[in-house]
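Take a look at the structures listed below.
Computed from the coordinates by the stated procedures, all read-outs in this text should not be read as laboratory data. Quick caveat: nothing in here was measured; it's all calculated off a predicted structure. Cβ atoms are built from the backbone, for glycine too; each structure is taken alone.
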Structure 1
Amino acid sequence: MNAFTAELIGTAAMILLGGGVVANVALQKTKGNNGGWIVICTAWALAVFVGVTIAGPYSGAHLNCAVTLANLVLGKMTLDIALSYMLAQLIGAMLGAFLVWLVYKDHFDQTDDAGAKQAVFCTAPAIRNLPINLISEVVGTLVLIFTIFHFTEAKIDASTSIGLGSIGAIPVTFVVWVIGLSLGGTTGYAINPARDLGPRIMHALLPIKNKADFNLSYAWVPVVGPFIGALLASLLYMILY
């Protein structure tokens, strides 16, 4: 498996499980209907764990265009590789969203609320205030990226690292979890352009009855906000270190 395939499959798995929990909570006649925000945040964090575990050995498991941009800014990858990662993430996100729709198709058909159906695919603000919504996405992503920069491998001594295998994905799981619980109540914390844009496109393409529109006037926020957050996190890291 090469890096492109790893990013695609890892992102697809993440969106399948992340979008899946929203479908389980938001759609009618599911076993998890009205499960609540803690259920959603917890499952999204664990979905990131699954995606990182799959893709980590092959691509470093970015699964997020903002993470890829930060690595590009810090000189850890070239532009062509960064763009290939982002493309893989977008395709993977669309694939994962399609699978969520397929699994929950009967429940989409049983749900009248267009907003609830769209929420399975992409984010929306609790209170629409575009400048504040943008700030929410910027700050959430800044926390994510800046914290990821500080992840280190366990060491026996200064020269010997301990390979943690899949357990090494746990730190990012906790970061995503706390961002959702603490900062996610404003916009639904996309903190990842591919995570929002890919499924939003898939929502527009799928034959879903009585669905909401693309919401182009807001759709740029969960794309631009995370990119700004990634740039600020990279700049802050370079200034400090």
Structure 2
Amino acid sequence: MNLMTPFIAEFIGTFLLILLGGGVVANVVLEQTKSNDIGWMVITTAWGFAVFVGVSVAGPYSGAHLNPAVSIGLAVAGKFEWALVLQYVLAQFLGAMLGSFFVWIVYRDHFKITENGELKRAIFCTSPAIRNYTNNFISEVIGCFVLVFVVLYFTGATLSDTVNGDVPIGLGSLGAMPVAVLVWVIGLSLGGTTGYAINPARDLGPRIVHAILPIKNKVSSDWSYSWIPVIGPIFGAALAAILYLILTP
């Protein structure tokens, strides 16, 4: 009996994405880790491979959206049923929250000895290099636009394929390695302004966990900024879907 449903696949895939993606940030920014202060290249590379892992697991069962903006963008483009969006988004948020909690478990001793609260918050959620909400929003829109636009052009599947259960639509439609490279290049090229959340679940779910956990020297979870990595990616995904429909009727 196969217990792997699309909901469970999205939950586990997103859990693995955040466990490994948040884990590399912890490994780089926390004190006395093996990779302390090793740099942006390591972070972006590991996030790309974290996507590879999540997509490899979830792809055959759910299409591996792992991102509410991807689910919404595919629905706007007519490649995913709107009726399924809510369950996918719920699974993604829950998986992201659990993944960030386990990052804290793994690096708990290093959290204790690290004094900088902003660095510890960065393990859970993004923040801008220069706080300019207009530009920060545009950065997230463009980053997720690229993600969803490329996904739409690399999948040849249709909505009927999804309905019939023949071809799961999502990041997995690209294959795990191509989408990992896509996320990697987005991080290297466009991620320097905001940390390229490009995923509402990746940012808001762990931000909630950060607010709950008893972290030493914890700073604010920065709720005034939290809407940008949620609304920006959704807006970018919708724009990508609309342009795709215009160019590819």
Legend entry - Top of 1, 2 by percent of Cα pairs over 21 Å apart, for residues 44-187 alone, largest first: 1
Legend entry - Which of 1, 2 leads on mean count of other Cβ atoms within 10 Å over residues 52-59, largest value: 2
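If you rank structures 1, 2 by FRET efficiency 1/(1 + (r/R0)^6) of positions 4 and 28 (r between Cβ atoms, R0 = 30 Å, to 0.05), which sits at the top with the largest value? If you can, show how the numbers build up before the last one.
Numbers: 1: 0.20; 2: 0.40.
Biggest value here belongs to 2.
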Inset, instruction - Work out the source of 1.1 here, i.e. which of 1, 2 gives that when distance in nm of label points 7 Å out along Cα→Cβ at positions 68 and 84 is computed. - result: 1
